[in-house]
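Structures follow.
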Structure I
Amino acid sequence: MRVLMSLLLLGCIACIASAITGVQAFQADSRTGTVISYWQGSWRWLALLYAAIFAVVFYGVYRRFPLAWKLGWVFLIAGAVDFIIQAWLGLIDQPYGWVGGIAATLGGIGVAIYWGFWWRKQKPYFIPDATE
């Protein structure tokens, strides 16, 4: 859980830094060099919202709230579904893009199952008297 908490804390710090500097993303390309995208207008507040979400999740894991374990399933499934949808949207217009879409779907499901088994093993951390 220390690694998870460290990543959540790092995500919170990165979002705060993004809100302060206004930098949204970096893109390195051999043709154009480095491209930096900035938050436009009041969208900087979105970075602070992300920072708050990371901080709340960090606190839930740190305090071992059972709700944090249950919400972990929601984030795991939502992340896998989002990955699969984004892969299909990016590949569907390509020739034979359906092959990549199917591969991304199978890969996303496989990764979600792997992390699902890992997350299930973490239940005693959040709910010490839980029986399998």
Structure II
Amino acid sequence: MSYSLPNRMSYTFGEEDIADAARALSVRGPTGKDGRLVAVSISSTETFNAVTTPAHLLIGTAADTDAYADVNVGTLAATDSLFKSYFDQNITIPKDTQVEITEVAPTGGTPAGKAYFTVTIDWAD
């Protein structure tokens, strides 16, 4: 399989209250195709706090929640964005793997943070 003409898919999620509780969302690529993580984009609509620990967006599997990426959201302010490129890292997702996108809430104080986020994956042609 090759990535010369990949099937690029962006998985965009509506506004998520990441501070509310940890939860996982799942995506799966085309049958029989492996993938490569390209980018993660987070657009904040409510300022994130990090009194004890910051919020994270983990990209991985059910068995290893950060197998592909661990994005530290920090104290991203409302209306700010965070973009992480993984294009040159060749992070491979095995074929027919369910990808788990796990929201991890900040801790301490009064946890806060809402955002839209997009995970972009190239699936082999």
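Coordinate-derived values only; no laboratory data. The model shown is predicted, which means the values in this text are computed figures rather than measured ones. Cβ atoms are built from the backbone, for glycine too; each structure is taken alone.
What to note about this one:
- Computed 22 for relative contact order in percent (Cα under 8 Å, 6 or more apart) - originating structure among I, II: I
- In this comparison of I, II, the computed figure 3.7 for distance in nm of label points 7 Å out along Cα→Cβ at positions 17 and 113 is attributed to I.
- In this comparison of I, II, the computed figure 2.8 for distance in nm of label points 7 Å out along Cα→Cβ at positions 81 and 105 is attributed to II.
- Entry that produces 0.7 once distance in nm of label points 7 Å out along Cα→Cβ at positions 9 and 33 is calculated, selected from I, II: II
- Label whose coordinates, when Cα extents along the principal axes in Å is calculated, return 48, 28, 23 (choices I, II): II
- Answer label among I, II for the case where helix-only ellipticity at 222 nm (-39500 (n - 2.57) for each DSSP H run of 4 or more, over all residues; to 500), calculated from the coordinates, equals -24500: I
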